[in-house]
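Quick note: the coordinates plus some simple rules give every number you see, no bench work behind them. Keep in mind that what you see is a predicted model, and the values were worked out from it rather than measured. Cβ atoms are built from the backbone, for glycine too; each structure is taken alone.
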Structure P
Amino acid sequence: MKKNDLIDLAIDDVTLEGSGVGRHEGMAVFVPFTAPGDVIRCRIVKVNKSYAFGIADTVISPSSARSDRGCEVYGKCGGCTFRHISYEEEARLKEKAVTDVFRRIGKFSAEDVAEPVIAASEADRYRNKAQYPVAEAGGRAVCGFYAPRSHRVIQCDDCLLEPPVFGEIARRVLSYADSHGIAPYDELGCRGTLRHIYIRQGRHTGQIMVCLVCREYADLAELAALLRAEFPDIRAVVLSVNPDNTNVILGKKFIPFYGDGTIEDIMCGLRIRLSPQSFYQVNTHQAERLYAKACEYASPEGADVLDLYCGAGTIGLSMAHLARHVTGAEIVPQAVENAIYNAKVNGISNADFICADAAKAAERFAREGRTPDVIITDPPRKGCDRLTLDSMVRMRPERIVMVSCDPSTAARDCRILADEGYRLDRLCAVDLYPGTPHVECVVQLSKGDTDNGSPGKSDAVKAGDFGMISGY
């Protein structure tokens, strides 16, 4: 094959990035926005040594999985990848992707322990948070989402993954910015003021937070009053000052212009306080099902539980009524303050929280000889670092429950734990992000003497070894 060749291709698989996969003369060809079962005429746009990329020129025979789930900017913005297939097929593909990655990266017989995917009950309007980058277009402020692999803003007035009120609030903010000379931020020239519009809503309480991220201080008192008058569910309007030339959205300084800078929601029956910096799953209803599965895997009855990367404490607090004691560790001070408040307001006296990096907290606990019965981890996308994993092993808990937003790093980390004597017992994919390439998983490991068939020591599996293409 060479660039610009036209070939007929049968699509028989799909990556989490949403590209269909077919094979031509033994070589994998990746084609965006195709579905398993499609037969297409494909134009080759790039050829590597062992795989190629193409675009669909013609759909000769469409897959039965194809379904138009709507959206005017689908394929332009960098958010969704699966709106061209049915949600049932998307959930099946995500279940398969999690199992495949645990087999390929973790070297586990994952099919033997995998449970059916927990699919979402709502495929649209499920998000409780939005972060819109702001840009200038045609002499006015617009917001939306970045195009794939760029910082070019694709204007979107109503994302179908978010409640309609988010778009209404964003449009009001932009109108105010235009009429009051608050210029959109230009990241190339580091000029302008308004960088992001960040909106968060408690799905059970309805309370809304509006956080405007600006390069410099801006007096938002008048805007806060206008927003509050037009949108009665707003409980907080906050300015986050971020003067740095960075991809990090939030700044270090937060100034409330209405309310105390926080809102509350209900999660697993508990009142939860949220600040702009608090980690909180974006799909509340699915998060409750995820945490229920984590509690099932943890079996925390009468146990000492260590909750690493605890955020606002939601996972640990959700099972505190069953545990003997819960200790949470989190590096973000505001999140720890939220966790302490959440325990207090819910009358939970058998939980405490410390502000520390998960690795350092785990190392300290291991050094002090603390022996939790259960360790729960919910790390960021990069997974656990080696110090955290080694410290967890030194504490020798009976069970480790790993919640992960990246099955690839979870598989890698579970391989390391398996090589140290832990056994992978249960695995479940949970879809918190319908339409998008993301999927969560929850894993149960238990203390044992075998490693479930390891081919070698864990240092043979490195972070750079994973990626969807390597599976083909």
Structure Q
Amino acid sequence: MEKRLKIDKTFYKSMLVIAIPVVLQNLMGIALNMLDSIMVGQLGENPLAGVAIANRVFFIFSMVCFGIYSGSSIFIAQYWGVKDVKNIKKIFGMNLFLGFVLSLATTVIAFVFAKPIISLFAKDAEVIRDGVTYLKIITASYVVTALSFAASFSSRPVHKVNAPTIVSLIAILTNAVLNYLLIFGKAGFPNLGVAGAAIATLIARVLEFVILFAYIFKSKDHPLAGSIKEYMSWDFKMLKDTLKTSFPVIVSESTWALGNTVYYIAYGMIGPSAIAVVQVAYIINDLFQAMFFGLGNATAVMLGNEIGQNNIKKATDYSKIFLKICLALNVIMTFALFFARHAIVSMYKFDAQTNMLLERVLVVFALYMTPKMFGYLFICGILRAGGDTKFCMYLDMIAIWLVGIPLAFFSVMILKLPLEYVLAIVFSEEIIKLFIVLRRYKSGKWINNLIN
């Protein structure tokens, strides 16, 4: 009994140390997105829709980054379990290299083809104009954002999460202040509208990059601090071995992000107000799901650390505790979102019809929170910690492309349903996915030690 109690104390302490900073980071980022949407929303539904569409490019780009860094974090977590700092620096260097190449390519493509990209989602001239304006400015932030993401994601498996959280807070406060000054032309600054929102984000991203990397390189005991030689000491074999595990994660996140962006094409067929409502609903939904993002990161890191040390029984026990915590959080957050929906709607100055639509959509999001968050914990936390990335890739691709997307266009084009019913039908793929992933978890086939 004493031994069990000791393990539990260690478990909860480790979980909170990892989860709380990640939750705070997510809450700050979501709060900024929420503030952005409120501020841009003051300009009207069309500017908000234009910015929402432009941000789909960043969403896809960030999810590809997430795939790269999440996949490699599996290795970093297992290397950290045996304190192999040398190989951790190699993996981090690989992340920086891949992130730089990806971000540079995305920047060029998004800038050159800004108008055709926005026109895929909207036909309204004002929406297209605002979307193109925002996109052409914000692309300048992609390179520093990718490198900052690499540092932040790679810090989590080595339990260095406090500094990225503080840096994120500084960047977010900077962004919020500049948003207010540049969107509305306050304190003598020019009134730039959506262009002001993009410039504010660009400046904040550059500041975040500078402070974060200054901290890493000035901290001599930081596991990620190294020389260019150490960062580039990885060879083709190491890249190949890492990508063998990471590639399914990259494909999974990329196709999931692309699929979610294709949903916006379907929503755009309903009208600009539908895009604006979905954009707001996703931001609000993320706010209520921030606790799960921290829980998922703690799950991936702690299970990865134990699997790297071949403590398979302990990793399995930990996964069961995480699932119980997930259930409790789901009950709390589902009711919280449902009962807060009136207050949330009142923050946005939409017309009465759009406000009513937003309220109904938030109810749908609340009802589907449980299957969504259990699926997230299984895929992004438990299964990936065990290196079961290929299964996760196939499951994500099948669920979104063979179930979700066909249902979205069928609901909009054939059934001509209102937005809230379209979302309810689309989200049913989460239930199907949950049943499949639960069977995989019970089989135990997800547990793989990748470094031994």
Structure R
Amino acid sequence: MSQIQITNAFVDEIRVWIERELISELGASLELLFPADIAELFDELNLEECKYCLDILPSEKAVEVIVELKEDTRQNLLLQYSPEEIAHKFIEEFDSDDAVDILNELPKKVSDEIISHVSDLDFSIQLVSLLHHDDNTAGGLMAKELIKVNINWNLAECTEEIRKQAENVRRVTDIYVVDDHEILLGIVSLKDIILERAYTKVSEIFESNVISAQVYSPAEDVANLMSKYDLDALPITDTMNRLVGLVTIDDVIDFVKEEADKDYQMLSGISEVVESTDKIWILSRSRLPWLIIGLGGGLMNSFVIQNFESNLSMNLQLALFMPLVAAMGGNAGVQSSSIIVQGLANDTLGSTNVLPKLTKEFLVALINGLICSGLLLLYAFITGSPGGIAKVVSIALLSVILFASVIGTVVPLILEKLKIDPALATGPFITTTNDLVGLFVYFQIARAIL
């Protein structure tokens, strides 16, 4: 395989081979591509062409391509097959966690029928049990495939059992130790099993200090645990501490990426997860709510300005600094809220006491506000602006930065307490609020001084 750029000319060549049914040329060309490259190629082809290519790929590579596809492309492509074909051609080739992710993307009626066609009864039972878990929990991330040994076995028994279990496991690193009731007791490395003598008992060499998570733990907690302790895999237990699954680092990376994409889109004022390839109406629907909120905020800003029209008419220079005050307040608020949202996501805020966080953000805002206000006064002095106007703008700027920073700190914490995604506190929400409050504070200070 090699890295090939998916150009228009290459796509046209692929289409010609498909149209003329030149299977050998098409197969040889696809064989040179990585699964991710084939997924990129599929973005340029229609469903019939994608299915034609997928059908001539070796089953193992076809499965890897399915994983790499965008969700909507994958769903539409899989629905070109019958439930029985999906079960035998794809689902049975996946690990249980990947298979469940695919099934969750399909209509429930179709996914139920697919499971009914799975040949391996144990595997189908695993799929059904995993489907009951929420996507945003450890159970939603975990796979059933893992290697475990009984604490009472010797290493010869372990080696024989590992050979059997490893058939369904892609990567073997650590082996989990359980008792007769499947209670997780610890972990033993594959290296120790290989190096120690065959008659050595597992109980003599296993490490009892094992980090695990419960099946209903939030996925964010799983990600934070694996990041904190630099783990490649995390065993998952039920409420009785019985070993029920394993979360691997690739599943956590996928989850973190999805959450980052979601938060970034929310930060940009997009209310649902979308991709550039989605239909026009879906893209429009995802952006419209925050645009309407922004429109409402703009109308309220105009109402504030209208109420201070007399102040503006007597001091026209006030209008020159309105965008400055509004923009600085919005920027300060977004900065504070972004830091808090990041801390909440990474679980790095420490104490649940709000006062230290407010105090810290207030002091940071005070320093930044004084520096910005000082620079503004210096600018006014150099340009010869009226002293009264300079005083109003500098005081308003300091006040707005302080207020916006506090609001940017408090709002995410409140949303977190209310079990609402704190990322709502960033982007258009905080900017619109601070624009409105900033202009009101600006004109109030102008009325008091001038």
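A few points about this structure:
- Origin of the derived value 20.8 (mean count of other Cβ atoms within 10 Å over residues 20-27; candidates P, Q, R): Q
- Origin of the value -27500, where helix-only ellipticity at 222 nm (-39500 (n - 2.57) for each DSSP H run of 4 or more, over all residues; to 500) was derived from one of P, Q, R: Q
- Given 0.7 for distance in nm of label points 7 Å out along Cα→Cβ at positions 308 and 420, calculated: source structure among P, Q, R: P
- Structure responsible for 55, 32, 18, with semi-axes √(5λ) of the Cα gyration tensor in Å calculated and labels P, Q, R on offer: R
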